[in-house]
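> Each structure below is given as structure tokens.
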Structure P
Amino acid sequence: PVLGVMCVVGFVVALVEVALFDFLGRLVDLTKDVPAPDFFARHGRELAFMAFVALVARPTLIALSDLLMHQAVTPGLTARIRWQQHQYVVRQSLSFFQNDYAGRIANRIMQTGASLRESAVQIVDALWYVGVYTGSALILFAQADWRLTLPLVVWVFLYIGSLAFFVPRVKDRSWKASEARSKLMGRIVDGYTNIATLKLFAHTRQEEAYVAEAVQENVAKVRGMTRMTTGMDVTLTVLNGLLVVVTAGLGLWLWQKGLITVGDIALSTGLVIRIENMSGWIMWVVNGIFEDIGTVQDGMETVAKPNAVVDEPRAPALRITHGKVEFRDIHFHYGKQGGVIAGLDLQVEPGEKIGLVGPSGAGKSTLVNVLLRLYDLEEGRILIDGQDIARVTQESLRGQIGVVTQDTSLLHRSIRENLLYGRPEASESDVLAAVHGARAG
């Protein structure tokens, strides 16, 4: 609805802008035809109305358009896109996050939301506005003399042809630049996240070279994109110069032949200069739209991957009655042909304590991960109190299993928030008891 209102407001603003130029041409003719002492007496009301349009109506409409874009669309649409992407990505499997940089995933979510919103807003706000503006200009030119429309029509076709040539190439280079930027972000964040390990190994120069490689790649990709935009800018400048010169020259020739008035020359020249000024803006808008589309495509390659571990429709919550766990002929190979776990049968009785012993890579951590359903089995079943864990919700399954990991980690939040993360409903006394129990008080 908001974008629809923006279309309507943009349509009216474009008509008002063209009407002002039309009145300017009419004003030139009026000053020539009406004696100066009688000018305000004859046309005072018309002048007052156009002054109202220029001083009140036009600023009000532009303010309304800006309010819709900057207060309703820009913050709301961006936040909604990012939130929906985050909701989807946070439900991805563990392997999704293990196979990519956390910084790159976050960067793509942030930039995809902004780029998608910018594309939608610019299509509605800029392209629609200029389309109405140019169409109205052609109508006014035709009313004066149909031949005045010829330079603008030819320019429009050449302009669209230039866009068709340059924009897809800019889009392709933008996608590559976005990919390189995400790679650079991922390497930097990866280093900061594991800063203790980097310092322990004392490989400062090696780490600098690792990031510098990504910086150089990013610079090269950006230069490839900007070279194309420079060519686009030069082409546009030449086309705009031809539009102004040919339109003004044609207008003077038609006036010399007595076919149009001086006001028509003022109208046509003023409008093409205005269109010329807008054309640079629009080419960069279109270029920006396709850059944004390239960024969105880059982001969607990560964000839109299908979830590997999903709940069945209307899956029930896990109900614990005794706590018996059964592994029945389970197979899991991380997508490979074999290895890790093959044909394992194991039964853990309620209250029973067991230890898994084996060398690194034997599958000890993997067995716990498939019990938590961080990965789906390739074959076999895992039952808890007779319930297949693949048939219950992941949240209810993991909520019933306590895990003490080998490596401790803290969320970037307060200590209190970290303590309450496992039991958000815990009381103040429960928090203090946990602190004393861990000898952290």
Structure Q
Amino acid sequence: MRITFLGACKTVTGSMHLVEAGGRKVLVDAGMFQGENEELNWQELPFDPGSIDIIILTHAHLDHIGLLPRLVKEGFRGEVITHRANIELARIMLEDSIEVQKEDILTENRRRARRGLPELGLLYDEEDLRKAMGLFRRGVNYGEEIELGGGTTIILHDAGHILGSAFVELNRGERRAIFSGDIGNLGKPIIRDPATPRKADLVVMESTYGNRLHASVRDTVEQFRKIIAETFERGGNVIVPSFALERSQDILYYLRELYEEGNLPEGRFFLDSPLAIEATEIFRAHPECYDQEARALFLEGKDLFSFPGLRFIRTVEESKSLNSIRGRALIIASGGMCVGGRIKHHLKHHIWNEKNSLVFTGYQAKGTLGRKIADGAEEVEIYWERVAVRAQIHMLEGFSAHADQTGLTEWCAAAEPGAVVLVHGEPDAQEELAQRLAERGISARAAERGEQIEI
């Protein structure tokens, strides 16, 4: 079994790993690069997409699926395997990716023209996406053994990261490799905690928060409540950049709980993201992925994602009207790293005002607008205008959908791996995580892009 690491090497985006076994070529994930590495999406691929037999998708975030239609555009005609819940999630995420590309490519090509560089085209279009969606195998569940041919099998196990997320157990003869995808944070609402991996010769593991420890979910919810209350009391609004898939649904779940407990400050609450609204409907359609608590509430007929005072904002006109609200409003808007979507408009209208609060609830990749603000920038550029950053900035990493250092270490140790290769993390996080694993007697190192290993 040969594995080539093609993405998410010493960076957090662009997950893609090529496995060659039993005469078959299998890609684990087909992720898009984001942030400072975004231009890598247009580079020539280091393999012929037409030679790939199968693509396995661990979950439906763009840094794991975002290049799938490009691979189809350039010749991939094999089969796509993923958990059943991911099929519709992938469709809406990739549809949105096309729209974001159309918006961003105009800005990028203006910059390239000033630097004397050739224009970039869209990575893919609606027709490429339509063809890609036709390649998905239907109805794959957790725990189901799937024959890939040549004596190679896989099993998808619940990764506890987002709805339908999986880590991949790949077996050939007596050898077993596990690809973590993204491992979830313990104690998250709605979905189950990560499953325990079986003993493996190799674990290829994400390391996003390899050097961080998260606050508990309960403590983080209480911190969130205090931020809302304090911001409303000083006459400000709370702006929450949020990933449309999973994070938005988690936040709605927490707000509903606060409302039912009588602890939600009085105000107006908005989910301003057609993509997040559509993702929420898909969440409602897949109670088989819920944890015990969420499933019990579902069976009682409770709407997990709604409460009095919450409005879903679909149209551009409705979204623009939110900017006239002066105080006691909370606006959840995509995207989570502030690189696209309606959040940029809300930032432009709110971050200059010290009465307002900006609450980050997830990872901010290097090179993104969100990372610049989180790192303390006093001024940022939004839609060709310099805007002062005077709002109160908060980081609530306890809401993360990624396991922290302890979670990653314990999950990995359960596999008793012969070796660990770290991906999907920045170098400082990977170095510290490797040290923690070494203390447990586990040898780990970071992957290099283009590196090949044999097991």
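> Quick check: 10.5 is what I get for distance in nm of label points 7 Å out along Cα→Cβ at positions 41 and 361, calculated from one of P, Q. Which structure matches?
Clearly, the read-out refers to P.
> Identify which of structures P, Q gives the largest calculated value of distance in nm of label points 7 Å out along Cα→Cβ at positions 73 and 97.
With respect to distance in nm of label points 7 Å out along Cα→Cβ at positions 73 and 97, the highest-scoring structure among P, Q is P.
> Something else now. Consider the structures P, Q: one of them gives -9500 for helix-only ellipticity at 222 nm (-39500 (n - 2.57) for each DSSP H run of 4 or more, over all residues; to 500) as calculated from the coordinates. Say which.
Structure of origin is Q.
> Here's a follow-up. Starting from the value -1.03: which structure in P, Q was log10 I(q)/I(0) by the Debye sum over Cα atoms at q = 0.12 Å⁻¹ calculated from?
Answer by label: Q.
Where a number appears in this text, it was derived from the coordinates with a stated rule and is not lab data. The model shown is predicted, which means the values in this text are computed figures rather than measured ones. Cβ atoms are built from the backbone, for glycine too; each structure is taken alone.
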